[in-house]
1. Supply the structure label, taken from P, Q, corresponding to FRET efficiency 1/(1 + (r/R0)^6) of positions 124 and 180 (r between Cβ atoms, R0 = 25 Å, to 0.05) with the calculated value 0.65.
2. For Rg/Rh (Cα atoms, Kirkwood Rh), for residues 28-107 alone, which structure out of P, Q has the highest calculated value?
3. Computing mean count of other Cβ atoms within 10 Å over residues 84-91 gives 16.4 for which of P, Q?
4. Suppose Rg/Rh (Cα atoms, Kirkwood Rh), for residues 68-147 alone works out to 1.16; of P, Q, which structure was it derived from?
5. Who wins on distance in nm of label points 7 Å out along Cα→Cβ at positions 20 and 324 among P, Q, i.e. which is largest?
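Every read-out reported here was derived from the displayed coordinates using simple, explicitly stated rules and does not represent laboratory data. Nothing here was measured: the structure is a model prediction, and the numbers come from that model. Cβ atoms are built from the backbone, for glycine too; each structure is taken alone.
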Structure P
Amino acid sequence: MDSSYRADTLEGHLPSLDGWRAVAISLVLVEHLSLSLNPLLEAVGINRLNGPIPNLGQIGVQIFFGLSGFLITTKLINEFVKHQNISLKAFYIRRTFRIIPPAVIFSAAVYVSSIVGQISVPFYNIFSALFFMANYTGSTASWYVGHFWSLAVEEHYYLIWPITFALISRPKLALKVLFFTGLSIALWRSIDYRLHLTGSSPAVFWGRTDIQADTIIYGSMAAVIIAAYGKTASAKFFDRRWLFVATIAMVSVASLPHLDWKVWMVLLSVRNIGIAAMISISVLGGMRGGYRFLQTAPLRYIESISYSLYLWQQLFLVEREPATGWLSYLQLFPINIFLAFACAIASKRFVEEPAIALGKRVLQRASPKRDLVDLPT
């Protein structure tokens, strides 16, 4: 590997990433929906569910993390290859208009529901979630904004990695930084888990960026490796069906229940690395039928509303969070899953799309000479 990126890097739309994003949100929905069925099952005398697969929603979130690291880093590399620099201003403008407006609207809905007495969510929790501090302030204790911990992890990474990449840019150095940072997080996670050095509650501990960010880092590493060796050379190595099956098995086994904490910590790293490997293999075509499955129309549609769906499902797919009046009825199956999708579709149409369009207009004024198609989304 030399000190520059290859000319044949991954460019344009990567449809398999859309499929993985749809898979990720589906895993979250299945676990939350299965838990929301428990009151109904108990009412008819059927044993409650504890999720169809252990940590199913957590696997979905980790896939989101791996995708974010891979996609953002690929976009940064493409911009650097074309322009020999990174427009941090453009990057943060686009992230702001992509992430903030739907989060604000959802947070407002939660706040209004709390004001009118349908649910009980302290304003402090909503405030810290909206400003991406939920994974350090304990807002995860409130179900309705608890899922903002994962958004906080991603946004913290976006604050650090693009600036770091712009400063180092070279693939060898970028890989070293990513490798040692990922290794440090894995070691720190094990030490803090065992010794309780920070004294975080379990809910806060497992949401902290310094505990969870290694999956995003491994996704970024995969993107750097592919760009450093070139898409063609990388595909020759990854274009093996058995390798994709092996990574699926690795992630599945690493997600099974565990007994010893040391084994658990190792398996967490194995799972997170495996997710980055799955994404890389799918992008490079080493899946055959699986690649076609990730591009099916239903998955493409679910992906198109995945961000808003991730936000709004939390209001309706609820197990035992207190709710009164009309909201408690809206949280019953199957009304809850219908409303989660309805709100996501409305958010996509009336919030996400106009905000992204506005962001593009702002970018055209801020960076008129920059090809917008190459800027990170």
Structure Q
Amino acid sequence: MSRGKAIYLPTLDGWRAVAISLVVFCHASVGLGLGQFKDVGLLGVQIFFGLSGFLITTLLLNEEERNGSISLRGFYTRRVFRIIPAAATFLLIVGLLSIGGVIHISLARWLSSLFFMANYSLSEANWYVGHFWSLAVEEHFYLIWPAVLLFVPGNRKRLTLAIGAALAVALWRAVDFKFRLTWTDSAWFWGRTDINADGILFGVIYALALRDAQIAPALKRALSNPLAAPLSIAVFVLTAVLPSALGWKMGFILITVRAAAVPAMLLATLHNPTHLLGRMLELKPLCFLGLISYSLYLWQQLFLVWEPNPALHPVQWFPVNIGAAALCAVLSFYLVETPLIRLGRSVFASARVTNLRQRNSSPRPVRSQGDDGCDAVM
């Protein structure tokens, strides 16, 4: 992965395909009465979290190296055009269905989803917008982390901060769970950003570690080992299936270990692209599924339900529901996501040109903020 111009990494789209497949399999299987798979979808969400932490941090560090600093306005502009349009389109449709009496969503729940506060809302829960808890976690990360990078100079300081924050989240999660300091409802507790943030922060840690001149060489050698991918995947799976009889303390330790394993298995496959797993992840059907994974994550919630709605049951029964979700995802990707992403890039490029012109016409020197000269990411 270059620190210069952004390049396309099909392996990561393959991992996005794995993540969304786990979510779809979970929701479809529960609808078919296979409740033993009801927790599989969370594994997919955790893969998305690890991906986000690593990719967003890497992109921001690349920008800092190219331009001397991070543009918060540029980042937030791109994120708004990337995330909001598809989510707003989905919420518009389910909102209209609710107004029409086809489904029921309370206004408070709908608004909390629209403003990405669903994981802290105590309003009436609803299946059709239930997945917005994870989108809220991601949005909170997008809101906070770029500003932290901007105002905390030096890669080593950032790495220390990220490690400390991840461990603090893990400790807080266990303490809050044990002593019930802030919660009474289990679903509300497990969806909160302060409970899930380490899933993203471990991706951040790997991105920063691969920029550290002392840590990066050893980490790259470890990730390049042919056993790195299968071992990290095994850790990820085993920490999910080990019995709860191990006790709540060990259970919470395993949650942290699993979060740390996610970016390891992603990067291990990137470092071994010619191995079987790397080649499989780069298959074109998987890459396409990864490309539409965000839209599919949004729309599957309308069709893959535990109990079909009488008014929607023709498109909520298996396997029609899979096809309906896929069709809506493809339409959303090509008609909403792709055009708005391009528009966001255009808006950012225009703003950047204007900003550069203003800087060039100013007699004041431009302040730059660089990293500490660390090695390339990969």
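1. Numbers: P: 0.10; Q: 0.65.
Traced to structure Q.
2. Values: P: 1.24; Q: 1.15.
Greatest value across P, Q: structure P.
3. Working: P: 16.4; Q: 19.2.
Computed on structure P.
4. Details: P: 1.16; Q: 1.06.
It traces back to P.
5. Details: P: 4.6; Q: 1.9.
With respect to distance in nm of label points 7 Å out along Cα→Cβ at positions 20 and 324, the highest-scoring structure among P, Q is P.
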